[in-house]
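Structures are listed in the sections that come next.
Nothing in this text is a laboratory measurement; each read-out follows from the coordinates by a stated rule. In this text the structure is predicted, and so the values were computed from the model without any measurement. Cβ atoms are built from the backbone, for glycine too; each structure is taken alone.
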Structure P
Amino acid sequence: MGASLKADGTNFALFSSHASKVELCLFDEHGGETRLLLPARSGHIWHGFAEGVGEGQRYGYRVHGAADASSGLFFNPQKLLLDPYAKAVAGTAHYRSEAESAWFRYDDARDNAAVAPKSVVTGEGGFDWQGDAFPDVSWAQTVIYEAHAKGLTKLMPGLPDAGTYAALADKRVIGRLKDLGITAVELLPVHLHLDEFHLQKRGLVNYWGYNTYSHFAVEPRYAADPQNAADELRRAVRALHAAGIEVILDVVYNHTAEQDLETGLMLCQRGIDNPSWYWMTCNGYCNWTGCGNTLQVSQTHVTRWVMDSLRYWVEAFHIDGFRFDLGTVLGCEPDFHSHGRFFQALAQDPVLAGRKLIAEPWDIGAGGYRLGQFPYPFAEWNDRFRDDMRAFWVHESGNLGAFAERLAGSSDIFQHSGKRPSAGVNFITAHDGFTLRDLLSYNHKHNEANGEGNRDGHSHNLSWNHGIEGETDDAAVVRARAYTAKALLASLLLANGTPMLLGGDESGNSQRGNNNGYCQDNETTWIDWASRDEDLERYVQNLLALRRETGLLNEDVWWSAERVRWLASDGRDMDGRDWENRETKSMQILIDNRWLLLVNAKRSPQTYRLPDGGWGCRLAPSQAEVSPPECTVADMGIWIFSRIGEPL
């Protein structure tokens, strides 16, 4: 499918089951257009060979057919369409006003070839991978760091090409990740994307990139050399792999940049075969994504397209895994099926076997929340971990049962169908929402800069400002926030399952209360390395070192009574009354009789009676007073002890 370069020309192939004919349009360097009718049709694949057409050729399609809005057919050969398989694109679609937008509307009668982006024929191979191999870090040892390809390095002092793929390959960036203990970088979308109509009108951009336009092309705006963005990304992957760090891409196969019918953009799929690409109702598109349209992944050709795209990123870029945005859409037929067409195709694919697959297990449609229901080998973002841990520490819920369930791996959600604890990707914060610092500094979101009257972004955040809204130099408030931050980080990085850390949280990065920074490509969302909290950074580094040292956390097994004991603060095994008591807010966790966690979820001192034997404090948010067999801690947090004199 797409444009396949041969020695003497290029073969072009395009799916459309409703078209009456398809024209291939070739453009020279002056914009001159040559139209060639695709002469052959095999099933619903239109195809033809263009002799003498080589690498770098710009092209597009004009697709003919009935224009019948009541049937969801919007054929309009006056609109030049992108190849869904394009691996490079020249130009971009500008619609900063109603007049500009009209050129791309499905019902506009004017020829828009002069302003429409063009697909570009690309060759395969030629990049020197220098023996690169997938690190293949086991799930048990995986620690994910979610970051934006630009925002991660844009403000890193003294870094050449800061904010680009090239910077990701810099030894200082990779060294920081290695020193921290990161094994996988999960990059927000790097597929070519467009800025939505409402953003272009306001002079803003889609910084996050969840508005994909071409699912095979690399986004050039994150490249130091945009003309060679693909190879620049490859060099970054190669450098990260050399350090043993995997690269996971956040991918968007739930909707496209064509948005809804009201906006009416005709860019690619809408004009090629609208009802075969999108879920439709008699009233228009099914908007289970909140983005105006929803891809019909269960259609055979759409399944193939998604699979071809995933294989391309693995084979051509050595990508280690994928995080699927609004992943429920992948299983919609239209109801969600855990073993639907796409999941079956994925399970049998040899190229994707062994790659890490992570689902965001929800969309906004009815019945869209599907946590714990994705098939093996998917892992899933565990928002229950996020919410229960926030409630326990930030709002002091006292719910020891919920805390213990999440810390132990969320067996109530994932312990079925042979799944292991790593199926749950634990997180406290992610790109979508407050940073950790802001979670503890703001009671309310502050998204005014987004231009939507502060209506956008989540309002239910389980946040608390600790007494003062926003940044402050009040010593008591700063100290209280630090205790809460360390408690949340310890819960995340000592929990059973796969931890995911939001880039910058380890250093106290803030977005100044903006919990929906999707359109802020500026200092709001770029990580502020110059102001980083070095104490917090060391704490995270030490937590991850202890995680590697703790045997049970590296086995990817469900915790059992033989290996984990849950103790009250007085040293007894906890009973029903202890679990139900919301006032004590404290417990001890004895792991393999070698490791001991003292948990204090209130902002006042707590005394513990330690298990028999000698214990030494390995990591603490503040000094603990130990007078065996008792230990008193002064404030909120988790104190980590190990046995003295015994090998660990």
Structure Q
Amino acid sequence: MKVETGKMSLLGKARARPDLVKKVLNTLRTEGIGATYRKVSARLEAPSPLGYSCAGEVIAVGSEVEGIQVGDRVACAGAEHAHHAEIVCVPQNLVVPIPDGVPYEHAAFTTVGAIALHGVRQASPQLGDNVVVLGLGLVGLLTVQLLKAAGAHVFGVDVNPERCELARQLGADRVALRSDDVVGLIRDFTHGYGADIVMLTAGGSTNDPIELAGEIARDRGKVVVVGLLKMDVPQRLYYEKELTVLLSRSYGPGRYDPVYEEMGIDYPIGYVRWTERENLREFLRLLAEGKVQVEPLITHRYPIERAAEAYELLASPEGGKVIGALIEYPQQAPVVRRVPSSKPAAPKQAKVKLGVIGAGNFATGTLLPILQGITEVELVGVCTSRGYTAKGVADKFGFQFATSDPSEIFDNPEINAVLIATRHDTHAPYAIRAMQTGKPAFLEKPLAISFEQLERVEQVWHETGGRVLVGYNRRFSPFVRQIAEHFKNRTEPLSMLYRVNAGPLEQGHWMRGTPEGGSRIVGEGCHFIDVMMFLANALPKRLCAAHLRSYEPDTAQLIIEFEDGSIGTLYYLTTGDPSVPKEYLEVHGAGRSAILHDFRELELIAGGKRKVHKTVGQDKGHKNELQAFVEAVKSGSEMPIPMEWAIVNTRITLEAVGSDGTLDETAR
């Protein structure tokens, strides 16, 4: 599917994913053309790894992994992890040991086998049930064997006579070509009743499988959809038979659940017997006992160096001849943590030699394009947790090398500054390491996501005097600077209201209350608190926070009193209408007012006169912020945002997350 999508035009991709088009249009309404274009371009240009099922030998194990040791033979699953590569990193719940006697080449089919097995579990066949399998590709042929192992009578249907014959050899009781009188043959096969269960393991854009399933299923039978196919269900036919339509999602319970897959927290067996990991394990057991055969399904083999040929064949008119294609790897794969860029930029006589750690959508869509255009900056090395991402970013932006090891950045004597744009839980550890190695750092917000992290950051800052600029970019925006100028020389405190219509995050998003994302109040709310600190030119003194008890987390209202007497109110909303612009700021004091509309329009009011400033796009200060960081690195001067302010800001957000009361000065 990825290969087909990758070859589509932009219009074709839009037609294939209308859900993503909707997201783009929402971004366009709230963030403007420029920001939307950068985000979409970064996403489209990012490399996407292929593969989701592999097997090999364990070469390293995380400290909290149980039941797996170095040297174990294992099968691995996951489109986000078990890629076509010599070395992969896979979470514990997507790894299972390979039984003795099962070779790697057979165990490599485990994920596909689990997909077939979960489809069979959804069908819940009884001993003696008549089951029709429509589509005898790889998943279909595995399904035939699993159904036979479960005691069912199996009838296979496909357009390819060779696949029909293979299904018969693997245990199908009867087979037929789609061009045959399938309805009549199945009527005879089921003694006139129709199929108890119809398994749809075919794919494609035709509606024929779902229509045929309705014709051949018995009264109150089941139709189980395993393959990716068109599903315009013929309502009258399905209604008259009162058919049950079941969808089979991937390899079983746990799939797409980050708590299960990424965090490794299993479900209680009393509630979920067959998780995706248990399906993987069971398929391997069936392989070991010889109840399922995969050797007859291997039609093609390619060494990893020729893997592209396999995909070219699959996409060609001859692709129908492929059932199972194995990609093979050398016995000993060297561990390479650093590779040169294929397209390095010409070396600059720049004073800032930058290393970058983390290159997600924000870094590649916003930060790196700006840095690439600053003449005083040379992009030296980029590090990401996945090597293919680092290599793609290095080639695109002209870095000298790519790496998956942060030590290659921190310990490199050529690099004299670091940009950190990783996920939130790693910010504090990387900031500490930058300070300890004496490298000034630009750190995307937040500074820390726990009090323990914050205390350690503050301790190391006092010990080393390290220089870290936390990425509170909005204070560098031209509009925010104009507001500050508007209230210059005031002699009384300000009253500020900042409303943020942040909107909900989709289930499973890494920032939605996960250990790596933390609270959005901490991760994003700090932006808006910093703006109010900048305008008041004072540190927070007291906090009162209240949280909305809702299905959508992180909706909160914060009232902050500043040391100069100013008061700021932050409304952070995740439950509002998405058509409402994201940010709205009012500032009042000294007989003057300012109203900022989502960084598109600024009203400055004084003496009964109103000045309105408008801009086509949104300038939230990213360019000015990065230029200020570069100037501080070049000159050796203090960062434009004092570290003490970043620490206090972070402490306020952490208190807000766990507090419904007040925060006095001693809590700072």
Kindly point out which one of P, Q the value 1.17 was derived from, the read-out being Cα Rg over 2.2 N^0.38 Å, for residues 129-280 alone. P
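As an exercise: helix-only ellipticity at 222 nm (-39500 (n - 2.57) for each DSSP H run of 4 or more, over all residues; to 500), calculated from one structure in P, Q, equals -6000. Which structure is it?
Numbers: P: -6000; Q: -10000.
Considering all the candidates, the number was obtained from P.
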Name the one structure among P, Q that mean count of other Cβ atoms within 10 Å over residues 361-368 of 21.2 was derived from. Q
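For which of P, Q does distance in nm of label points 7 Å out along Cα→Cβ at positions 273 and 617, calculated from the coordinates, equal 6.7?
Details: P: 6.7; Q: 5.8.
Working through the options, I get structure P.
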Starting from the value 0.35: which structure in P, Q was FRET efficiency 1/(1 + (r/R0)^6) of positions 337 and 529 (r between Cβ atoms, R0 = 41 Å, to 0.05) calculated from? P
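P, Q: which one has volume of the Cα convex hull per residue in Å³, as calculated, at 186?
Details: P: 157; Q: 186.
Structure Q accounts for this read-out.
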Parent structure of the calculated result 5.1, given that distance in nm of label points 7 Å out along Cα→Cβ at positions 81 and 489 is the read-out and P, Q the choices: P
